[in-house]
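Input: structures, listed below.
All of the numbers you see were taken from the coordinates with simple rules; none came from a lab. Keep in mind that this is a model prediction, so the values were computed, not measured. Cβ atoms are built from the backbone, for glycine too; each structure is taken alone.
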Structure 1
Amino acid sequence: MIKIESGQILDILFSSERNVLVKEIIHFLKEQKVKHYFVGGAVRDAIEYVIKRTDKFVMQDIDIVVIDLKLNLLVEKILKIKYFRDAKVKLYPEFFTATVIVKDFRIDLSNPRKEKYLYNGSLPKVFKGTRYDDLLRRDFSVNAISLLYFPNIDCYKFYDPCNGIKDLLDKKIKILHKKSFYDDPTRIIRAIRFVSSLNYTFEKHTEKLLKSAIKKNVLEKISKQRLNNEFVLLIKKGENIGFAMKLLEKYNVSNNYAMVKDLISVIKLKSKKLELKNVEQKNRFYIRLMYILDNLPDKKKYYNIKIFIKQKLNILNLSREDKFEIMNAVDVLYFNKGKINSWIDIYLKVFNKKIFVPFLCAQDLIRTGFVERTKIADTLFKLNNLQQIGKIRTKSEAIEFLKRC
């Protein structure tokens with residue numbers, strides 16, 4: 001059996017390209033002799049890296065839990081460090097959390113917490129807790145492994161009361177208590193994402209509880225927005241995405257509502273190409289998303305392509321930045337305007353797609369004299385949409401349409 005040492009994991013976390021940012025925060029905490037611990041995805045991925053030793057370790061974000069120090073004081077000190085002068089900071093005092101974002105790197109800071117769910121699928125009530133409470137409230141054992149700092153001996157040691165390291169070595173996804181899927185049904189989607197991405201299996205009792213929760217329709221207890229957030233994360237962070245879609249169907253998650261069924265059917269068609277393993281993760285997400293939107297079943301019948309795609313982006317609850325990126329691509333791909341950036345270029349090559357070339361441009365409309373200058377933009381938009389959905393198939397048909405306007 002592989003032996004996992006705390007020092008080994010610490011070295012990997014600090015060897016990341018983001019190590020300067022993390023080290024500066026840790027230096028301050030050590031200087032003040034503040035007890036703290038690393039937890040969550042960064043610790044899990046570092047252990048995974050030690051086990052597999054296949055890919056370069058890339059830290060997307062990191063969670064640091066700080067014991068007995070108010071987060072506003074910590075954030076105040078962090079912002080004085082030169083590397084953090086342009087950082088974006090959000091404080092959530094009611095949840096005992098803070099987020100610091102430098103460029104595209106996210107550091108989540110929190111105090112130890114415990115949670116209480118008033119009913120199935122509700123958002124939790126958050127209270128201050130112990131480090132044990134804080135680990136027990138998490139989704140799966142593999143995400144509840146912590147590296148705890150002991151100021152008196154200036155050393156980090158594993159604190160792993162949920163046996164997450166053993167489950168990582170056994171390649172198992174395990175929930176931490178029997179009400180987990182009922183408290184937060186989005187964990188069902190998350191569990192499937194981790195099983196497919198990490199190429200793990202469900203611990204037997206966890207799978208039994210997952211099936212039972214789905215059978216009792218717990219997913220109906222949460223909003224479509226929260227459910228969609230998990231599907232977006234699956235598209236954004238997932239690997240073995242075809243396998244993930246099969247699991248969603250196997251456990252009848254896909255029966256919840258039409259949008260999810262449509263997503264699954266489209267992704268399954270090109271799941272191998274959508275892996276995009278050699279593409280940067282952010283670009284991978286945009287390419288996958290654009291392919292899905294490009295191929296949703298009702299798009300071809302829809303008159304206004306831009307409104308159709310905007311509606312789908314709103315349903316998926318994407319960030320403003322992601323919406324802008326996709327709508328910019330829509331302008332390039334469907335209306336032959338705008339800059340072809342790197343991810344659009346990759347998209348065109350991977351899916352052997354060509355940029356839409358309209359039969360008529362604004363100058364053509366002016367030359368014909370059929371359209372008033374104030375109506376050129378609207379008319380051109382209508383023409384392009386009609387061409388996209390196959391209602392106009394030649395340049396002469398486009399001119400005939402102008403004559404009828």
Structure 2
Amino acid sequence: MQFKGTLYLPGDKSISHRAIMLSSIANGKSIIRNLNDGDDLQSTISVLKACGAKINRINKTIEVEGVDLISPNKELDCGNSGTTTRLVSGLLSSQGLNFTLIGDDSLSSRPMKRIIIPLQKMGCNISSSNNVLPLIIDAKKGTYPIDYKVPVASAQVKSCILLAALGADKPSTIQEDILTRNHTEIMLSTMGASVSVQDKIITINPLNSKLSPIDITIPSDPSSAAFFAALAVLNDDSELTLNNVLLNKTRIGFMEVLKKMNCHLSIDNKQLNNGEEVGDITFSTSTIHSTEIESKIVPAIIDEIPILAVVAAYSNGVTIFRNVEELKYKECDRLHAIIHNLNAFGINAYEKEDSLFVEGGKPDKLAEIATFHDHRIAMAFTILSLTSFGKYHLDNKDCIDISLPNFFNLIKRVAK
């Protein structure tokens with residue numbers, strides 16, 4: 001199959017979450033365009049509305065009128081969204097609220113101890129069974145400042161603490177060993193908060209006044225772009241241009257990996273959008289080389305490893321992803337899901353000492369894709385199946401709606 005043309009993808013999921021959350025406590029009306037249209041964002045909107053947020057859609061624009069949020073009179077359902085759960089925990093705590101967070105079966109099995117510990121240190125009373133959802137959080141006394149070193153590289157944990165620290169009475173500091181995506185810091189600064197970063201230490205001051213509202217067009221999601229990048233580089237006589245893609249250096253590690261794998265890509269029309277760099281990226285047919293991905297880059301590609309493993313399946317050797325244990329704690333055990341599906345399609349893949357090994361070649365068996373109800377697994381192996389067999393069969397197509405409901409229509413738009 002050939003894939004050619006230009007696509008404008010839905011807004012970045014991470015920035016969309018933060019834009020909705022922070023504008024809900026700002027002083028005045030915020031305008032948000034190209035908000036990510038996945039189910040996870042609907043969970044965030046629903047949770048905030050239950051706390052009194054004024055969020056309205058007018059045509060394709062979201063208007064958010066900042067208010068003083070209130071403690072909800074019902075449980076807050078975060079659906080499948082870990083980002084909603086962890087960031088809302090910090091945001092609502094900073095506002096001195098009492099609330100209970102619940103989620104679906106998948107989310108309810110994901111570890112929450114990593115936010116429970118710092119929030120408790122910041123004065124929140126938290127009740128949880130086995131450190132998973134439901135979380136019952138009493139923050140009515142507000143939050144205390146904290147000096148905290150994040151033990152596991154996680155932008156969600158870091159952002160939870162940053163947001164909770166907005167309600168403290170003195171500055172807080174957060175230290176990372178490995179830099180993670182910094183959208184929270186950028187957006188807080190853009191909206192008037194006092195945030196400084198030196199080396200890997202972030203200092204945030206409590207809010208002395210409300211945040212300023214924003215007027216933002218959300219850049220296209222690089223994690224979604226990765227699937228279409230793979231579609232272009234793996235298929236003959238193909239070239240795709242993706243417009244207005246987020247180019248934040250903490251988010252485009254997958255492009256550096258693709259370059260190491262000999263993939264052809266170019267970037268044009270770079271510009272700044274509310275503190276974030278964006279640009280147009282063109283990907284084209286490439287001969288894939290195997291490579292080794294070091295552990296230090298894994299936090300920057302953690303969401304893209306499923307599709308990068310698919311690209312590696314077409315390489316000329318063994319590709320190694322070092323220290324990817326964090327994959328086991330995503331929407332599903334993604335490490336197991338990747339290996340299971342690669343093996344099903346005839347590619348030898350295995351885990352050794354928390355690293356993923358993919359022996360390249362060419363998928364030679366058409367298999368049903370076992371999604372494990374995970375959107376990124378579903379999309380990654382749809383790309384593989386289309387590339388090798390021109391068709392696909394998923395055991396759960398609906399899970400893709402979590403992040404990219406229009407996935408199949410976008411593929412049809414550029415298929416030749």
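Where is FRET efficiency 1/(1 + (r/R0)^6) of positions 171 and 243 (r between Cβ atoms, R0 = 41 Å, to 0.05) largest, in which of 1, 2? Greatest value across 1, 2: structure 1. When Cα extents along the principal axes in Å is computed for each of 1, 2, which one produces 84, 52, 42? Source structure for this number: 1. For the set 1, 2, ranking by mean count of other Cβ atoms within 10 Å over residues 83-90 places 2 highest. Look at relative contact order in percent (Cα under 8 Å, 6 or more apart) for each of 1, 2: the largest one is in 2. Of the structures labelled 1, 2, which one yields -9500 when helix-only ellipticity at 222 nm (-39500 (n - 2.57) for each DSSP H run of 4 or more, over all residues; to 500) is computed from its coordinates? Matching structure: 2.
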